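Structures are listed in the sections that come next.
Nothing in this text is a laboratory measurement; each read-out follows from the coordinates by a stated rule. What you see is a predicted model; the values in this text were computed from it and never measured. Cβ atoms are built from the backbone, for glycine too; each structure is taken alone.
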Structure 1
Amino acid sequence: MRNHDTMELREATPEELRFAYERDLAEAFPPQELKPLRNIVQMTARGKYEPLCLYDGGEIAGECFLWFGNPGWALLDYLCITQARRNDGLGAYLIALMRKRYAESVIIAEAEAPEHAPEPALAERRLDFYFRNGARLAGVDTEIFGVHYKTLYWAAAPRPDDEIWHEHAAIYRTSFTPDKYERYIKIPRSASAGTPSPIVWDA
């Protein structure tokens, strides 16, 4: 494992954001989980989004994009390590830096539910990774653009499920019209809902 001490987490420039999106996020996430770059740029300009990159010298080694809601609440929209560095222990390090940067906030995360994931074993490993790195499991699932997610969060202490889903929903409502929110976002997801059908992001 390489030394992480010289790395820094900071907001990407517009050029770095495009590079990271095209090289890393487009490779790591399926279309139904990846919002268009233009939407990220627009939300960043409005102060509702922060695309952070992990820099190792002059190189981008990973990304951590946060979407802000009410004061003290954020959604971990994307966490990604560039393909060449995925066995370097950087995922845990990136989460640690994120938690330090937003120590006073509750950070929500969405992890694909294994029961409806195309690769259930991979979805289980992702959940285990988040749990190993301090995430708590909320007792409420979500469905975003036809993808079923477990809801996780980082906080100094446990938070009530109704507070988690209320603040989670508020984040999406800042960037969607009521019509699109009703069509594409289910927070919370009904426990009786069937197998979802993924939809390519359209915001």
Structure 2
Amino acid sequence: MKLPQREFYTLHEVAARWGCALADISGWSTAGELDVITGIPPTFCGTTRVSGTVVICTMDIVPMFRRCGTGPKNAQLRRLRTEEAVDWLFVTEPPQGVEVSIADLLVRSKQVLKFEDTHDLLRRISGGTGSTSPYDWDSMTKAFLIRIHVRGIPTSKAEMIGDIQDWFVANSNGDDIPSERSIRRHVDDLWKMLSELKRDGNA
């Protein structure tokens, strides 16, 4: 029986996987490209009780991400938000904040894989473990070959990309599909081959 995809990567695992520093991950989190999360015990933010998985602002604990490696391993978290929310909550109880450890800071696997696909990082990952794209490129390719058999080669690369986007929309939840840039990168070689076939009069 095959195990499901892992749910979380630690920041240290992500840094090793991408060949970057923790400071880089902190920066990308600040830019809104991924969420750094952790787990906390029941904590009060005013009258609101929060517990379990929460998102942190890495700039609030920036000393932990020093490139020189001299940063503390623990910090007091005084601001947080739930994964579903957009507004930050300020910790009021315990009054000193919630202690977090650098070893307990995580990124959801889905965000790691999507970031890799968006920024073409898969080729940098060695060993092949857990490097699967979040998008079903194999099924898309099979469907596109059937499309070519039935309707012929698209008249332009733009038409080809449009058809692929339509396939992903129809075969996903509609809000988690690859970007046009990502599709272009994946089909560039295929389009060159199809263009040569058209030019040679074989299609």
**Item:** Parent structure of the calculated result 1.1, given that distance in nm of label points 7 Å out along Cα→Cβ at positions 49 and 89 is the read-out and 1, 2 the choices
**Value:** 2
**Request:** Assuming -0.40, -0.59, -1.11 is log10 I(q)/I(0) by the Debye sum over Cα atoms at q = 0.10, 0.12, 0.16 Å⁻¹ as calculated from a single structure, say which of 1, 2 it is.
**Result:** 1
**Ranking 1, 2 by FRET efficiency 1/(1 + (r/R0)^6) of positions 73 and 113 (r between Cβ atoms, R0 = 25 Å, to 0.05), the structure that comes out highest** = 1
**Prompt:** If FRET efficiency 1/(1 + (r/R0)^6) of positions 57 and 105 (r between Cβ atoms, R0 = 25 Å, to 0.05) comes out at 1.00 when worked out from the coordinates, which of 1, 2 was used?
**Reply:** 2
**Asked** In terms of distance in nm of label points 7 Å out along Cα→Cβ at positions 41 and 121, which of structures 1, 2 is highest?
**Response** 1
**Complete:** Value -9000 of helix-only ellipticity at 222 nm (-39500 (n - 2.57) for each DSSP H run of 4 or more, over all residues; to 500) was derived from the coordinates of, among 1, 2, structure 1
**If volume of the Cα convex hull per residue in Å³, for residues 17-80 alone is computed and equals 90, the structure in 1, 2** = 1
